[in-house]
Structure 1
Amino acid sequence: MNKNVEEVVLPIPSFRVPIEGMPPLRGWAVKYVSGMGPDYKPGYWLSRWHINAAEHEVLFTFEAALHMCFNQEPGAVAAAEALRKYDIETEVVKIG
């Protein structure tokens, strides 16, 4: 993994619960290609993208299942370009 990318374990747990009647995901997703090491497989999806402006950083996660989309293509492209600066290769995919 790139030396400038730090893996963090957050003390705040995250949860997922199903919500009936939610429409399927639509928009633009970011799909992992390479650069994160053996624990991340090509085809994993960006599932968290949280910008922390106060710390000048972004918190992100890739997972096997698709859990999030950007509403507009420029948001997904910006995320992919930001990751590319740290040698994390992705592709932007239209969903729905």
Structure 2
Amino acid sequence: MSYESKDSKVLKQQLRVQEVAVRFADKGLYSVSTNDVTVDLGEAHTIVSATHHDNSGPTVIMIAASAIATSGTSSTVTLGAAFAANDVLVLKYIVSE
């Protein structure tokens, strides 16, 4: 169950922001080069926030905007640690209109 704001401006923003959780096991949803994880979302977008849920800690690491590069429909996130077994990368984004 989700909460929907009664304020139309807030509701519009709630509906605009999308989220995708990419697990290490989700081969084919991402590619990796060293600590760079690239996810193709299939449409132009702007990343709002990214977090790396590192299972080795376990810790949740907020990714700085400067560590995220978007080109076309793909975003590359540079992590502080390797993307490894049982890790999850969570991206919140807004599709370009």
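Where a number appears in this text, it was derived from the coordinates with a stated rule and is not lab data. Just so it is clear, the structure is predicted and the values come from calculations on it, not from any experiment. Cβ atoms are built from the backbone, for glycine too; each structure is taken alone.
For this structure, a couple of remarks:
- Calculated for structures 1, 2, relative contact order in percent (Cα under 8 Å, 6 or more apart) is largest in 2.
- Between structures 1, 2, the calculation of distance in nm of label points 7 Å out along Cα→Cβ at positions 7 and 87 yields its largest number for 2.
- If you line up 1, 2 by distance in nm of label points 7 Å out along Cα→Cβ at positions 15 and 63, the top spot, with the largest value, goes to 2.
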